[in-house]
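Student: Below you'll find the structures, each written out as structure tokens.
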Structure I
Amino acid sequence: MLSHRENLTLDGRKVLKTVLAANKRLNTAYLLKESFGQLSSYEREGWARRFFDNWRSSLKWQRLKPFEKFAEMIDRHWDGIAAYCQPENKVSLGFVEGLNNKIRVIQRRAYGLRDEEYLRLKILTCMLPVL
């Protein structure tokens, strides 16, 4: 249920088809989940917002409370999501994870120091090339 349809094996697709045929609400939830993944492919904020508004309006009569709660959360965080739509803001997750790891190492080494400005400078300089 959590995997995308194209990532499933042939047996997995058969099982998924059987499960979704047995429960209409589960089928609706699965289709909504699959269609939501399209949001990250938009390169313009207006297009992404239009898609999200249409997706949210499709929830209106479905009575799927977790999806409605999820849509409210997306609406609250829309500024960050809209910023991701711009091509210059799309950063690979590997880079972000590597940067987070470096920051954690710096924080561990600086345990007991209370100078936040020094920590900020260390984080900013950790990505500079070696001279």
Structure II
Amino acid sequence: MITAVDTSVLLDVFAAAPEFVQASQKALRTAIRQGALTACPVVWAELRPWFPDRPSLWEAMERLGIRYSHFSPDTALMAGETWQRYRAAGGPRQHLIPDFLIASHALISADRLLTRDRGFYRSWFIDLVLMEPAPS
């Protein structure tokens, strides 16, 4: 089982977000027990500002066992096509291409996505298996 991890869950843990940290830590532990963890380039980029330098981010991700996973051409194209349908349906600019890249990457390169943004992903990626941190 390969679990792609969304930025929101990792920020909960790295920034110790009081309302989410316990649930996100528990979900990560469960995902680790069930297989491998991966994160796409968007997640790494979104996390980078929260660390003093690149090695600190790499070390934190390695401690969690999260590997860096590149985008395939299909991932990029699926993200763009889905974003285009989202905007044509009146979707606001609240969700931009990076959100669609994260979901497309999970759909193509993993078995599921660990995220707190379940509603958005469920609406636009109906075949994507989602794992959500359970509130304590």
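Student: Suppose semi-axes √(5λ) of the Cα gyration tensor in Å, for residues 81-120 alone works out to 19, 12, 8; of I, II, which structure was it derived from? Show your work: numbers first, answer last.
Tutor: Numbers: I: 29, 13, 6; II: 19, 12, 8.
Going label by label, the one that fits is II.
Student: If you work out FRET efficiency 1/(1 + (r/R0)^6) of positions 9 and 57 (r between Cβ atoms, R0 = 25 Å, to 0.05) for I, II, which one comes out largest? Can you show the working numbers first?
Tutor: On the way: I: 0.15; II: 0.95.
Largest value of FRET efficiency 1/(1 + (r/R0)^6) of positions 9 and 57 (r between Cβ atoms, R0 = 25 Å, to 0.05): II.
Student: Here's a follow-up. If helix-only ellipticity at 222 nm (-39500 (n - 2.57) for each DSSP H run of 4 or more, over all residues; to 500) is calculated from each of I, II, which structure is the one that comes out at -17000?
Tutor: Working: I: -20500; II: -17000.
Only one of I, II returns -17000 for helix-only ellipticity at 222 nm (-39500 (n - 2.57) for each DSSP H run of 4 or more, over all residues; to 500), namely II.
Student: Among the shown structures I, II, from which was the value 34 of relative contact order in percent (Cα under 8 Å, 6 or more apart) calculated? Don't jump to the answer; show the numbers that get you there.
Tutor: Working: I: 18; II: 34.
That value comes from structure II.
Student: Follow-up question, since we're still on this one. Between I, II, which one scores greatest on FRET efficiency 1/(1 + (r/R0)^6) of positions 25 and 73 (r between Cβ atoms, R0 = 30 Å, to 0.05)?
Tutor: Details: I: 0.90; II: 0.30.
Once FRET efficiency 1/(1 + (r/R0)^6) of positions 25 and 73 (r between Cβ atoms, R0 = 30 Å, to 0.05) is worked out for each structure, I has the highest.
Student: As an exercise: Rg and Dmax of the Cα atoms in Å, calculated from one structure in I, II, equals 14.4, 41. Which structure is it?
Tutor: The value was obtained from structure II.
Taken together, the values in this text are just the output of simple stated rules run on the coordinates, not laboratory data. Worth saying up front: this structure is predicted, and the values here are computed from it rather than measured. Cβ atoms are built from the backbone, for glycine too; each structure is taken alone.
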